[in-house]
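Scrolling down, you'll hit the structures one after another.
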Structure 1
Amino acid sequence: MKILLLGEYSGYYANLALGFKKLGHSVTFFNSGHASVKAEPGIPYPNYGQGIKGKLLSKILFRTDQKKFSDYDLVFVANLEFVKNPWSPWHWDHIRTTNKKVIYTVCGQRDAQVLRSIPQMRKSIFKDEAGIISVEHTCVMSRGDFRFCDQIVSESDGLITVAGGYDIPYQNTEKPRACIPLPIDTGHIPFHGIPSGPLQFLHGKQRRPFQKGTPEILRAFDLITPKPILHHVGGLPLTEYLKLMQSIHVVVDQCKSYGCGMNGLFALAMGKMVMSGNAPEHYQTLNIPASPIINLPFNIDLIKQAILELMCREDHQQISESGRQYVEDHHEAKKVAQAYLDFASSL
């Protein structure tokens, strides 16, 4: 089977591509250069330039590139990147009409329905502790992006959501839909476990810190005496970030989400303890058991309490091993890829 992947989300499609290949399928993978773990970084999108000139050139020159995006059995579109790609609106019709099936995967906040649903969501990266919605959410997508996103949803053959927080906004849609866990190719991620020595925590810096709850997380650490060892780093390629994880005991992912993303799953696969969102809505929607992730509520005092409780626990090695096993049982790329194919065959 010929499969085309368009876009990326922190190594999501790179790992999904490896799963498809292990099942014996041919995969072509276009993205804008997101890092991945010992996986193909993807083919760069055609670059026709910016502005009106770029759009005109793309409309003319894309004809020479059409064969790269045609005649696939399955096409998967990652909303996070594809919706904002300059040439995407101009060539969506070609992608939709020259391939057998096109499936839209909801894997980030750059989605019209996800953004519309913020007021009804119990948790959102755009809400503060009091539930007040930040104006930042209005800058994520333009009106044109909203229209284009709605068009993709309407004209695709089906939807795949990757987490409870992305599935809830689509629960009333009539479009065929499946919620399938994010994929991790554990064959490329060695188990490192828990190193000796005092606990060391890692929290990644974000371009928009409020989205992960970074100010609240850092404040919680500041309130603990003596202060735990916390590495707060950012701007690293994913491969370098994962290399840094090897000497870390605990990865503090985020506190404003229903569940963890790719970075948290990479950490679990490496045998690290992970603190992140772990709400019932997340794993119940995915129809998988609760994970060994330590749940982080969006509250400074409760975050502090969770950190102190983890520091006092004596089962760190057991948490480490259960995390790896959990990823192998529920997120292994080959299993996830098969679930994608099963959903596609039902359409």
Structure 2
Amino acid sequence: MYIKNGYIWGLVFMFFMTACEDDFPVKQTQYDINADDIPAMVNFQSNKPLVFSVQVTPYSLDDVDAVNMQLEIINNNSVIYTAALLDDGLVEESGDRVKYDGIFSVMFSVSQFPGTGSYRVRISGSIQDEPFSEEKNIMVLNNEPPQILSVTLPDTLNESVQEFTFDFSDGNGFTDLDSFALEIFQDEQLNVLFRSTGYAVNSVDAETGSFLVNPSFGAGMKGNKWFRVILKDLFESDTLTISEPVYIINTLPELVNVILQDSVEIPQGDDINYVPVSAKVRDMRGLQDIAEVYFTANGQGHFTLYDDGGILGEGDVIAGDGIYSETLSITSANNPGINTFVFYALDKAGQTSTPVTMTITAYNP
């Protein structure tokens, strides 16, 4: 009887479990297929290979069965090209940059398009045996790179915000301009000293643009250089540019507040007394122009101060605030007397600030 009842209760329990499974199904992971890296426009005249990428999130290598692409002509739905997207990190072959990061890529030639017009990119595949499909329309157009006709550059790049203007020609108008890069060269041989990208282009009128240059652009440079602007359009085509000579002003860095206590007691035995030291620096081209802040002690040594929040040195509180700090250790090995510390700031153009001299007297208890 006991066994029989147990058998009956076992059946009831199994029935209950089955019912629970029906009433409370296991929740499946929801996946997102992001095709934002597929461009909306393609330049039919470009010689650069195209890379189309999609991102799968959340990502597990074992979950993704396949990711494929096919190109279709929108007017007649005919398929002109098919390929597999790979997450293999073989940037020279598939265009994929990082292996197993959930971004699948394919690299192919613009010549796969029979001509200009409207096309559809269809991304398909399966994740955990569940099929998915995403579509994105793209336009293939003839595009000529923008041309800079003239640039209004000052003879001198000073240490304030300056606005430059340029006249340009672009068959698709100002709206085709995306951004520009600035370059500074040592001489007419165009050996690049500095390149800064991603500046926004402001519209003056249909054929004139302008841009602002901050003082930090000239950090690390001084004297006669060459300067040029490179426009980039929405198809990432670069201009053929005009180079102009420019003189870059870069004044000396300045130590505006050096803090060092005037005396310290020499400890006994194994004790240590700590002395904080700091120097605030100002540079008209910004802290990006500062190469080093340091001091000498009694005419000897080269001791670096840090503005890194205490990573390399000790005593700096906030990284990047222009206050360079370090902590000195005073032990019984130190001799009593007056110690002379001379502080310097060195910029990336090789210029040294006016030195600041401080003294600290070490005395026996």
**OP:** Could you figure out which one of 1, 2 the value 18 for relative contact order in percent (Cα under 8 Å, 6 or more apart) was computed from?
**Re:** 1
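1, 2: which one has percent of Cα pairs over 27 Å apart, as calculated, at 46? Don't skip to the answer; put the middle values down first.
Values: 1: 46; 2: 69.
That value comes from structure 1.
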Original post:
If distance in nm of label points 7 Å out along Cα→Cβ at positions 113 and 281 comes out at 4.9 when worked out from the coordinates, which of 1, 2 was used?
Top reply: 2
Original post:
Comparing Kirkwood radius over Cα pairs in Å, for residues 185-288 alone across structures 1, 2, which is largest?
Top reply: 2
Original post:
Here distance in nm of label points 7 Å out along Cα→Cβ at positions 193 and 233 has been calculated and equals 3.2, so which of 1, 2 was it run on?
Top reply: 2
**OP:** State the single structure among 1, 2 that was used to calculate distance in nm of label points 7 Å out along Cα→Cβ at positions 81 and 313, giving 3.4.
**Re:** 1
Subject >> helix-only ellipticity at 222 nm (-39500 (n - 2.57) for each DSSP H run of 4 or more, over all residues; to 500) from the coordinates reads -11500; which among 1, 2 >> reply: 1
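Where a number appears in this text, it was derived from the coordinates with a stated rule and is not lab data. These numbers were taken from a predicted model, which means no experiment stands behind them. Cβ atoms are built from the backbone, for glycine too; each structure is taken alone.
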